[in-house]
1. Looking at structures 1, 2, which one was relative contact order in percent (Cα under 8 Å, 6 or more apart) calculated from, given that it came out as 16?
2. Looking at structures 1, 2, which one was distance in nm of label points 7 Å out along Cα→Cβ at positions 27 and 59 calculated from, given that it came out as 3.0?
3. Using the calculated result 0.35 for FRET efficiency 1/(1 + (r/R0)^6) of positions 11 and 83 (r between Cβ atoms, R0 = 41 Å, to 0.05), pick out the matching structure from 1, 2.
4. So mean projected area of the Cα convex hull in nm², computed for just one structure, reads 14.0; which one of 1, 2 is that?
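Readers should treat all values here as calculations from the given coordinates under stated rules, not as data from a laboratory. Model, not experiment: these values are computed from the prediction. Cβ atoms are built from the backbone, for glycine too; each structure is taken alone.
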Structure 1
Amino acid sequence: MTLPEFREKLRTPTAQKLLRYSMASVVAVAVSNVCLLVFVGLVRMGAVLASTLATTIAAVPSYEMNRKWAWGKSGKSHLMREVLPFWGLALLGWICSTAAVYLMEQYAKHHHFSHLAKTFWVGFVYLSAFGILWVGKFIIFNKVMFVHRHHDERTGAEAA
């Protein structure tokens, strides 16, 4: 692929959505990490509760940025098509990353990893779990949740 062809691909609507989705993800990661550090470091909250709250708090700006900025949706959010699926995906991400980190930590303990090695692999598994989900979420957001519908859903009387 030549440089002009690559630039042209970057101008496609999907590439632009992917770029904005990526930027919204950066914001969500920053918000969740700051919250986690405050909850664990200053408030001295347990890690699982702190992680849960941090993930929940970061999901709010993530939803708004993705819906309005990345996919250009306006107006009221649709509970069944947008809000509940988004929170379901946030919950899935939390469950998957927590399970992956827990399993890696147990594996590291069982195999007597050094603290540095355990820390590295736990971090790697955490990012990998969210990375895999990140790709899946983009596909779901782009093809299912934030799809621009070119016609309004009709009521039974209008459709008749």
Structure 2
Amino acid sequence: MHPASVLLRKILVLNDTVEYRMRVHLKTNETDFQAMQHLLQGGSMTPSDLAAELHLTTAAVTSVIDRLVQAGHVRRLPHPSDRRRIVIEPTESSVREAMAQLMPMILATDSLVRGMDDAGQHAVTTYLDGVVASMQERIDAMASATEGTTT
């Protein structure tokens, strides 16, 4: 395999370790941490949207939300346009805590790519775009196979 492919695999494994360390730091289990990731990335969500992202039932996601509220990571708020619904949003303190752990790594990797000339930056971006497309294609194919359709 090409050294870039080997390094990409190493990055994926290291990401698992980063996630584990974040779960320990935030005192969450894996499912609760995955919920937090979706909320940190996407902002406020309804419980049903969060359930869909986590591939859980709404009943199961209620337990996740309850644990995260109890831990101070999220709060329930009235839906802005439907008074019968609620949205879940991460608390400012939880966002600060997560970002304090992640920003040194994010800034270091951003600095690396910004230190490259335009051609180097383009090569990195092209490669990573291809990785994202390949991963999404594989995810879609596996989902189709699981659902009994063909791709």
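1. Structure of origin is 2.
2. Structure 2 accounts for this read-out.
3. Value 0.35 for FRET efficiency 1/(1 + (r/R0)^6) of positions 11 and 83 (r between Cβ atoms, R0 = 41 Å, to 0.05) corresponds to 2 out of 1, 2.
4. 1
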